[in-house]
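Just so you know, all these numbers are worked out from the coordinates, no wet-lab data involved. Only a predicted model underlies this, so the values are computations on that prediction, with no experimental measurement involved. Cβ atoms are built from the backbone, for glycine too; each structure is taken alone.
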Structure I
Amino acid sequence: MSRNLTQKIMATHLKQGELVAGREIALVIDQTLTQDATGTLAALEFSALGLDRVRTEVSISYVDHNLLQSDFKNPDDHRFLRSFAARYGLWFSPPGNGICHQLHLLNFARPGATLLGSDSHTPHGGGLAMLAMGAGGLDVAAAMAGYPFHLSCPAVLGIRLTGQLSPWVGAKDVILELLRRLSVKGGVGKVLEYFGPGVATLSVSQRAAITNMGAELGATASIFPSDERARSFLAAQGREQAWQPLAADSGAGYDLLEEIDLSSLEPLAACPSSPDKVKPVRELAQAPVEQVIVGSCASSGYEELMTVALALKGRKIAPGVNLYINPGSRQALAQVAAAGGLMPMLEAGASLFQAGCLGCIGMSQAPATGTNSLRTFPRNFPGRSGTKGDQVYLAGPEVAAATALAGRIADPRELGPLPEIPPAPPVRPEALVPPLADGSAVQILGGPNIAPFPELGPLAEDLSATVVLKVEDNITTDHIMPAGSQILPLRSNIPAISQYVFQALDPDFAKKCQASAPAAVVGGENYGQGSSREHAALAPRYLGVAVKLAKSFARIHRANLFNFGIVPLTFVDPADYDRLLAGQRLEFSGLRAAILAGEELIHARVEGRELPLTLQASERERKMLAAGGLLNFIKGSL
């Protein structure tokens, strides 16, 4: 039977279930990655399992988010993660070495492998033919312990690429075109698999930039085949032995199909404040901009930085514009320097920052009030930049360079002929710390901000929960558990960070939950889109949230709710969403028994009337809810 590439990789890693879209399957995970904003909690969760060492092919702890060291919190976390990696057999990437997805592609990615990461942009690895998926930290901790990853078997959306990108049109324009067509919900429950004659015209860096932002469509993963371009990439990294050819079988089918003629694309930008509000740059060409940032996991490698450097060569950025350059890795920075790209950027007036996430996660680089910012980042959710009421546009490095020079959103085709990017110099400054052969004698170093993992009790037989908050469609994990320089350093301290849950929407949310617990939250469509941060489930659970009702849930957040014992219910009648109000009491009689009995229809009573709700869950997920979450469930099975 002919199979597409996604099916082939899933089949070789299938531990449980059948490859039928919508059914629960379990996949063996070869590699894992964590970053420091989610990694400290994942480390605490792994430690709680009582194992001596990780049981994967390779696991890496990266530090790339919380780089600002304004007090002891971040340095303590970094030291904790380094000692944890040494103790349990992980690689460690220190602060300033680069962004996890860029580094993983360069140093560890291999075609045909599975990768699970505690960051929603882990599908970046799909640019090198990996089945790379984002998940909550607890799922990653379980994978580090050798447990398979459970998920709903995704459908496969085939995207046939033809033609070739025109000068000054880049990888970002490909994925923005898909977001324009399909929206931030268009990839939910799907893997996006790219094929066709246009694939060979794209470099691995371009492919990874495209697969990275599949996360903005809600996709489980995105993937390209492994071909000669992949072999050349690995050979340049001294890793050609990791290469193997991989592609869909001849005549393989797809559940859905899209086609993009690369030659028909033009420079695009996503307008504030959603990645799918996409317009041609030519329609935005008069919008003034005071800040431009080139960086993020999607657009900060050698090719992207050199494109900007050559576009700026011999020119000056416009007066009043701040142009920030955030390299994706120490290697990319060294290669740009060796290729002569640093001086053109500095002479043009750009400011150079260390390799890391920085402004993409709201960690510095906030724009001024009432101004426009254009960034090569994957997300522009409201307030994510750190400035309330921000106006953030998303575009590729080509548009970013033209915009910085013009002082307004500008079409890069105005810059003249596209300069040719020289091959990347063979320089690779190494800062990765390899795992110890035996770390059993290593002492894990904590700190006052690293709190023990909270104990979560099992689900009660009956539940009476007060609706504390009702929110709209497309609520993101940024809304639920904000990022930024004030909050991110608290990621290893659940009691402290929980006080910031839903802060922007209801500053009193934490107090209301603790006063009303058990509590309920009501949401609209695609509730919990965006980042994989499990704190958006764990912190509400800590506050007493027991149940969430929504029209639909985003994949990773839904999984995180199960992981921490919050019951995720959807409305049978969407009109019931309109009827529910904050302050109302939901009464569930025999909830635990109904869940364990496999009942899909769950009944609640509110204001004297019946409220029918749906729980779509596997037998395993139901047992997790009854146990109070995945950690309790795993401990109970040991």
Structure II
Amino acid sequence: MYKLLAILVTSLLLGLQAAGAEEENPCNDCHEVDMAHFESTPHGSAECLDCHVGGERRHRRGLDPVDCGACHAEVLAEQIVSVHGPKGVQRIPGMELPSCSGCHGDLHAMTLASEPSSPVHGSRQGEICGTCHGAGQPAPPGVHTIRPIEAYTASVHAAAVDKGVHGASCSDCHTAHSPLPATNPLSSIHRSNVPATCGACHAEITTQFEQSIHGLAATAGVRDSPVCTDCHGEHRILAVSAEGSPVSATNIPIRVCGPCHSDLRLGEKYGLAADQVPSYEDSFHGLAARGGVQEVANCASCHGVHYILPSSDPLSHIHPDNLADTCGKCHAGAGSRFAIGPVHMLAEQPPNIVAYWIRAIYIPLIWVTVLGMLAHNLLDLVKKTRYPAPRVRTPPEHCTIKERMSRPFRIAHGLAAVSFIVLVFTGFALKYPESWWAGLLQLGGEDGGLRGELHRIAAVGLIGACFFHFAHLAVSARARRQIAALLPGSADFKELAHRIGYNLGRRPEPPAPVHLGYVEKIEYWAALWGTIITAITGLLLWFENLTLTWLPGWVPEAATVLHFLEAILATLAILVWHFYFVIFDPAVYPMDAAWLTGKPPFSRAEERGEVIYEDSTGQQGG
């Protein structure tokens, strides 16, 4: 009897408990919700009717929309006036604004933003924001950036987030619930607020920037002054070492500093010197940077990266008292004996006095010399074409052409010729690194390719040819007599005047043939002069540390100008003067092969009396 009564009481209690449970959560009658999982979410302590208002009416009037603002009033107040809220944008037909669940996920399975499974976790924000902001697609109407998520995905910030280390996600810069247009002064990405936004992670750098000339100007409201995004970019922020980064060593002068410091409008507006960027690009550092050399000094190397001060500030890296230390970071001993003079100076500016006068002398000299050579050779070509010399070009039997260039001369000439050709090609490739033909030698990635190495190897070859030539003169009396015959004299000027008069039709006969005339003398002494000048200036630039240590600061700039202008003069002289008399002169065409065989063509040798005739008995006659 007692056992039966106990069973009935137990059954009654269990039934009442079940009925109570149904009364506590009647939603489960129709809606299957994993309550165990729901209770583990941030909203697990909430009742269904806390969010689904109107459920007590059994849906006869319908449920009210879920109002997240009932609990998250502060968040909703921010969101409603943001670019994602109905009061924050000019509605575009067909454009849907994001909802809470659209970003955070299903209400019943929502997780904290700090959890990796959350859609708004830093590692997944690119994905969730990309559903509207064009991951792989152009941005939607009303969004003024193109492919922002695609750009962000390639950035150092996204890479850091992916690796689980500290990085910046979308909400770190744009904020989570209150993103505003960049034009809004309250926006975290308004240019006046960008340093503070970046400073949330880069505090030390931001402090340096705010004390710099750029930061002070930006704080004062100068809109043209750069902030973080102007130099580093907005979404596609790359590492400094990345080739495509705006702040990589080779891009800083052109893509970061150049656009402002070479802008005529900004220069006039703020009094910026117009010669800063051009003078750098034409300098040793600028040419190397344009050629792809990563290690060479750029703007930031001397002026600083974020803490940039005017040269008048004693703390500035480029203050006159600090230049020796600044240059000494790369060039040990620079400025230790002589003060380092103005750096950003164009060679044509009078303050750079030595380089200025080199240009003032050399440029007219190049024009006069080359145009004079062209006029002389054109007159000679026309005369010889209209009145060819009635001479037999094929040598007759029983004659010997005298040797004009002995083997040591030919060896020195061959070595000099090969070295000179390589020097010209690589030298102008270094001067004009953006040209297509310069790219033929850029085979080595970030170090400028083979141009610099080949140029220096060829320079050693040309200097070696000179030493070989001088050694030959030292041991050979015959060679010394030949070179002595190349000394200019009054007869050379008479021959030149006679030749010009004949070519102009003022004289009936050409000048009498000579063994070594003004043509050969101009070639020899011009080549020797050019080799000495380019060798000395090239060595000053090659061993720049010694130059900066032992010589005044104007020497490298003057050497650069003189080296380049002499290279132009030497190249044009070889092309116009030497090649004409060796290749295009009708008297030797298609080539005077004396540099290969030692003997000139028969017609020229006979004209100069360099043919030895033999009669049938073997007797020789001149």
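Taking distance in nm of label points 7 Å out along Cα→Cβ at positions 376 and 592 as the criterion, which structure among I, II has the greatest value?
Going through I, II one by one, distance in nm of label points 7 Å out along Cα→Cβ at positions 376 and 592 peaks for structure I.
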> In terms of mean count of other Cβ atoms within 10 Å over residues 368-375, which of structures I, II is highest?
Replying inline: I
> Computing helix-only ellipticity at 222 nm (-39500 (n - 2.57) for each DSSP H run of 4 or more, over all residues; to 500) gives -14500 for which of I, II?
Replying inline: II
> Suppose you compute relative contact order in percent (Cα under 8 Å, 6 or more apart) for every structure in I, II: which one lands on 14?
Replying inline: I
> One of I, II was used to calculate distance in nm of label points 7 Å out along Cα→Cβ at positions 272 and 480, giving 2.6; which?
Replying inline: I
> For structures I, II, which has the highest computed value of FRET efficiency 1/(1 + (r/R0)^6) of positions 200 and 416 (r between Cβ atoms, R0 = 41 Å, to 0.05)?
Replying inline: I
> FRET efficiency 1/(1 + (r/R0)^6) of positions 440 and 544 (r between Cβ atoms, R0 = 30 Å, to 0.05) computed as 0.65: which structure among I, II?
Replying inline: II
> For mean count of other Cβ atoms within 10 Å over residues 360-367, which of I, II scores largest?
Replying inline: I
> Given that Rg and Dmax of the Cα atoms in Å, derived from a single structure, equals 23.5, 73, which label among I, II identifies that structure?
Replying inline: I
